[in-house]
Structure P
Amino acid sequence: MIETVLGVDLGSNSARAVALDRDGTVVASASGGYPGAGLWPDGWADPEGWLSGVVEAITRVGVTPVAICVGGQSPTTVPADGGMAVTVRHPAGVTGSPTEQHYAQREVLGVDRVLQVYDWLMGRLGAPACQSRWPGDPTMEHYGPRAETGEVVGRTDGSHGLPEGIPLVAGAQDAYMAFWAGGLDVPGRALDPGGRTGGLAVAIERTGAGTDLYALRSPAAGVDIVGGPVSGHGLMLEWLAGLTGRTVPELLKLAEQVPPGADGVLLLPYLEGERAPRWNRDLRAEITGLGSAHGPGHLARAALEGAAYGLRHIAASLPIPMDVMVVAGSPATSPLWCQIKADVLEVPVEVPAETGLAAYGSALAAGAGAGWWPAPGEAEGGSWPRPAVTVVEPSPKAVYREAYERFVALGDAAEQRLS
């Protein structure tokens, strides 16, 4: 029987589980839904629903792993003694540093003892209370004793249909796990984590180069990650689907029929303000160049291109160039969107066979706990396996370069109106 480790990512809409062998090959994967999620108040969630999704995903994978790790959305805070959780979608979790956001969520809950959501889930599987932390992250008060990502913190207790005694390994938030799986342990590699939000992160040698954007430790010693999140690239497409009465796959099909540049339609994907590189919550989405000859396909194409321009805007503010960009999440399943990103950013794009990179990263942490690979921060770049990828080569276009300049100017004008 093949030995496997199991990683789980608690996503916004479902839980994803991935089993890896010692070579880092995906042996099996599955997802699980959250019962009753449609009834949860905005910014709140019932963690029992999350637990149900995690258990379903683990069960459907159908392996008995040598170690399990759970990571996921952050900041999200759960009362240690039970009750509704405050999620990343709550206003208390959208400003300040990650630590400040967690503390704001705890104040909303009004309780003393709290846990990060993935630590709460590990506790329900049998681990004692702990605070999983990525290397370099500060320890938070009231969130339990610190445990480093990749450290064994307990064992399964035989509940939820799992065998007793499987090591449970400290995880981290989904962004860290996706960076790890995407190979951001080598300078010059970049990642767009996709999903409803998205963003851009680039690995850089730890030289102290200044940047106004978010920076954190890479899995590799001597390497940092710089970049920033965006507010709603995937959300923009979901909103258009609701507006037009079409599904997202239908919109993507229509967008394929529209030429690069969307026949002059340009879109700022700022439905909920924008984070990097503008950091302005008051901005709103804008569409320009729209005429009577345009239809839903043009809007969809403009949304895809606007997301790519947003990534290029972040890249322009970074201290180093990118060599390659990895894409993840549901946007990575669209060949058109991957090609647009390659063409606009003018770099090769790697599309992993397993687009759930956060779950793959959690499996890497489980493997570290099993002694298969080093824990993050304990080795140089290239010390961990990566998922198999397909490479999309760029085809730079003048129409994209011109539209990008218009995109930046349109955003600048919007900020000036707000000042």
Structure Q
Amino acid sequence: MSEHLPPADGDPPWAELPAEVSEAIRPHVSEIVEQIIAAIQRDVPAYSRPLEGDFGTAVRRGVEVALSRLLLELPGRAEPALSADDRLVYQQLGRGEARTGRPLEALLAAYRIGARVAFRSTSQVAVDEGLDPTVLLPLGESIFVYVDELSATSVEAFADEQFRQVGERDRRRGALLELIVSGRVDEAEMRTQAAEAAWTVPSDVVVAVLPLEDADGLRVALGDAALVRARNQHAVALMHAPVGARGRAEIDRLLGQRRAWVGPARHWTRAGDSLRAALSGLAAEGDDAPAASGARWVDDHLADLLLGADPELMADLARRRLAPLDDLRDSQRQRLAETLLSWLRHRGERAKVAAELHVHPQTVGYRVSQLRDVFADDLDDPQIRFELEMVLRAGHR
């Protein structure tokens, strides 16, 4: 960490302090420590409780180390503000704040108050001991530069601890997700891991999958209620199952324009089923989906996903059922296949077929006559009509 050096000559301000400062202040250090601690307890609400146990020991040691280092060791020396051992003290204070969940501002406020009390008390001692008044300026500058260094050290340690906690928390939550979707988990074990990961176990869940390139910021977007894990090719999010249309709309909002597939709601013991369904949707979509298309729910595409569940078998059925079209020109085959699908879908209602295909009803009648010539009695067989509609809906022509 860089030292806070005055621009004039490159030496820290305590290098200008005469050794007499240390000798004058030494008998008063314990008293100043108590004054600082009393002021911190009075003026920092987070520290207003009795300074007992590890917490009290850490605060008192921080004050004692600061005063001893700055006022008894550094005067007259162009040394860094903190020794290696001293730095550990203020790193531990920063980490301690992160671990207790207190905002860092409480510790920084304590440092500022300590600096103010230290300057007031040491200035009074300097005057009482008859020291040259010119020492007051470098004394004050030394105190505030030193406290800046303490603050920077604690801030860095606080941030490192938060980062470590987030990483450990994400690791636990990712492992919990994999445990749940595996389907091979004892409930007591799962609930223990959920508690360690700070995750509330719902009765029902949904699982969303999305390409990794669409997963940036996903953990933040979904919040603590979701478990998120990145895999090799995609990201997985396990969420509380939505309640009603409003709950579903909220998940849509949280996912935003990410290209996600959301599996059906299942009891948490069957979360793997929801994951497999969502993966089926993502696989069926392939690379054809437009970017920023938003979430798709498996429940809205069940028929299409079933039709594409076994492409090889569907292709075999298509070759068999559409064989009567093999001798037609490609353009004619395409036109009659589209007409056949619309005719099957609308149960032969000519007006609806014409509206869907944007042609005249007489044109529909002409094409249906062609289809009857090609397929003959097959169009009157309910089973064959069902199979024809399946292969045409699956995209075969």
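Here distance in nm of label points 7 Å out along Cα→Cβ at positions 130 and 322 has been calculated and equals 10.9, so which of P, Q was it run on? Only one of P, Q returns 10.9 for distance in nm of label points 7 Å out along Cα→Cβ at positions 130 and 322, namely Q. Assign the value 4, 16, 16, 13, 12, 11, 8, 6, 6, 5, 2, 0, calculated as P(r) over Cα pairs in 10 Å bins from 0, in percent, to the correct structure from P, Q. Considering all the candidates, the number was obtained from Q. Which structure, out of P, Q, was FRET efficiency 1/(1 + (r/R0)^6) of positions 74 and 194 (r between Cβ atoms, R0 = 30 Å, to 0.05) derived from, given a value of 0.05? For FRET efficiency 1/(1 + (r/R0)^6) of positions 74 and 194 (r between Cβ atoms, R0 = 30 Å, to 0.05), the value 0.05 is produced by structure Q. In this comparison of P, Q, the computed figure 3.3 for distance in nm of label points 7 Å out along Cα→Cβ at positions 106 and 330 is attributed to P. State the single structure among P, Q that was used to calculate mean count of other Cβ atoms within 10 Å over residues 122-129, giving 20.8. Answer for the origin of the read-out: P.
Structures P, Q were compared on FRET efficiency 1/(1 + (r/R0)^6) of positions 234 and 346 (r between Cβ atoms, R0 = 41 Å, to 0.05), and the highest value belongs to P. When helix-only ellipticity at 222 nm (-39500 (n - 2.57) for each DSSP H run of 4 or more, over all residues; to 500) is computed for each of P, Q, which one produces -19500? Value -19500 for helix-only ellipticity at 222 nm (-39500 (n - 2.57) for each DSSP H run of 4 or more, over all residues; to 500) corresponds to Q out of P, Q. In this comparison of P, Q, the computed figure 12 for relative contact order in percent (Cα under 8 Å, 6 or more apart) is attributed to Q. Across the set P, Q, FRET efficiency 1/(1 + (r/R0)^6) of positions 10 and 50 (r between Cβ atoms, R0 = 30 Å, to 0.05) reaches its highest value in structure P.
Readers should treat all values here as calculations from the given coordinates under stated rules, not as data from a laboratory. Remember, predicted model here, so these are calculated numbers, not experimental data. Cβ atoms are built from the backbone, for glycine too; each structure is taken alone.
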